[in-house]
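The structures considered in this document are given below.
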Structure I
Amino acid sequence: MSEERRKRKEARERKENPLPNTMLRTIAIGVVIAAAIATLVYLGVRKRNQRYDAFAKCTAERGARMYGAFWCPHCEEQKEAFGSSFQYVNYVECGVKGNPKGQTQVCKDAGIKHYPTWEFLDQSRVEGKQSFEFLSQQTGCPLP
C-alpha cells in the first residue's frame with residue numbers, strides 16, 4: 001500500500017469515527033471529576049445533617065420534650081433546624097390526621113394549648129420555636 005493510499009484511508013476512518021481517542025479520554029475524565037464532586041457534596045451534606053445528633057440526643061436524655069402538630073408551620077421550622085438529627089428529639093405528635101382541630105389524648109392530658117411547646121425536666125414550658133442557644137441553656141447540653 002502506498003503512502004498516499006494509507007493517508008487517504010486514515011482520513012476516511014477519522015471522518016467515520018468523529019470521537020477520536022483524545023475526545024473519549026476527555027469525556028472519561030469529565031465523568032470521573034463529576035463523580036468526585038458529587039461524592040464530596042454528598043459527604044458534606046451528610047456530615048452537616050448529622051451535626052446536631054449529639055445535641056438532640058442530649059436534650060432527650062435531659063428530659064426536654066417537644067409537643068407539636070404535623071400541620072404546624074413553626075413545628076416544621078423547628079424540625080428543619082435540627083435536620084436529620086430531629087429523629088433523636090423527644091417529640092410528641094399532637095395532631096390528629098383528618099381532623100385539623102383535633103388533638104391527641106396525651107396532649108390534652110398534658111394541657112398543651114399551642115405548638116410547638118417545649119417541656120423541660122423541671123416541668124417548665126415555653127411555647128414557640130426555640131433557638132439552640134435557649135435549648136442549650138435549659139438542658140445544659142453543649143452546642144455543636
Structure II
Amino acid sequence: MAVQNGKDLLVKIDMVGDGQFEAVAGLRATRVSFNAESVDVTSLESAGGWRELLAGAGVKSASISGSGIFRDANSDERVRQIFFDGEMPDFQVVIPDFGVVEGPFQVTAIEYAGTHNGEATYEMALASAGQLSFLAL
C-alpha cells in the first residue's frame with residue numbers, strides 16, 4: 001500500500017437511516033481500532049506448555065475516535081442527537097486504499113473545548129454496537 005493522506009480517512013454517518021452517508025464535519029484527526037478477545041484453552045496437555053487459543057471464539061469490537069473543529073454543521077448536530085438520544089445508527093469508515101467498514105456504532109463520548117484566542121474544538125468516541133461489514137477498495 002502506498003503512503004496515504006490522513007485527511008482521506010473519513011468517518012461518515014447515515015444521517016436519516018436511508019443509507020446515504022455524510023462525512024462528519026470538521027474532523028482533523030481520526031483513529032480506528034479493531035479488537036478481538038482471545039479464549040485461552042491451554043491445559044496440562046498443551047504441547048510444550050505453550051498457550052493454546054480457541055479459533056473463532058471471543059468477542060470482536062471496533063472503536064472510532066476523532067477530533068476536530070466545531071462547525072455546527074448538520075453532521076455535528078446529528079452526532080449530538082445520537083449521543084443524547086442513545087441511538088446506534090450506521091457509520092462508515094473509509095480507509096484509503098484499504099476499504100470501507102460499515103455498521104452500527106454508539107457515541108460513547110463527546111467533548112467540547114475552546115480557548116480565549118482559538119477555535120472551538122471537539123472530540124468524539126464511538127464503540128461498535130453490532131456486526132460490521134467490510135468492503136475492500
Structure III
Amino acid sequence: MSNAFTVSSVSWHDGEPLLRKVREAVFIREQGVPVELEWDGLDECCRHALALSLSGDAIGCGRLLPDGHIGRVAVLPVWRKQHVGTAIVEALLSDAQAHGHKRVVIEAQTHALTFYYRFGFAEQGEVFMDAGLPHIQMVLELA
C-alpha cells in the first residue's frame with residue numbers, strides 16, 4: 001500500500017506559501033510561538049522538505065540550514081501518527097548527506113525526544129527554553 005502523501009525537497013522560493021501554511025498552523029497558532037521568532041529570516045538559505053497530501057494540501061514540513069541544522073519540523077495535527085514526520089526527517093537527512101554534512105544537529109522540543117531517538121539522534125547539553133517551549137540539542141553523526 002502506498003502512502004497517502006508525498007515529501008519533496010523544495011526551495012523557499014518554490015514552496016513558501018505552503019510551508020508558511022503549515023508552520024503558521026503548528027508553531028504560531030497551536031504552540032503559541034511569537035510571529036517574530038518563527039520568521040527568523042533564515043528560510044531563503046535553507047532546503048525545505050514539504051509533505052503534501054495526495055490532493056495537494058500541505059500537511060508537514062521541515063528545513064535544513066546550510067550548516068547542517070535541521071529545524072521547523074511540523075506536521076498538521078490530523079496527519080500525526082501517520083509517518084509524515086518520519087518521512088520529512090528522512091528527506092532532510094538525505095539532503096544533508098547529499099550536501100556532504102558529516103553530522104546534523106536539531107534543537108528538539110523535549111516532547112519529541114523519543115521520535116528523534118528512532119533516527120539515532122543523541123542528546124547534547126541541557127534543556128533550554130526557546131519561544132517559551134523546552135528544547136534540547138540533539139546530534140546525529142551521518143555515515
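Quick look at the values:
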item: If semi-axes √(5λ) of the Cα gyration tensor in Å is computed and equals 62, 19, 9, the structure in I, II, III; result: I
item: At a computed -16500 (helix-only ellipticity at 222 nm (-39500 (n - 2.57) for each DSSP H run of 4 or more, over all residues; to 500)), which of I, II, III; result: I
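Every number here is computed from the coordinates shown, using simple stated rules; none is lab data. It should be emphasised that the depicted structure is a prediction, and the values quoted were computed from it without experimental measurement.
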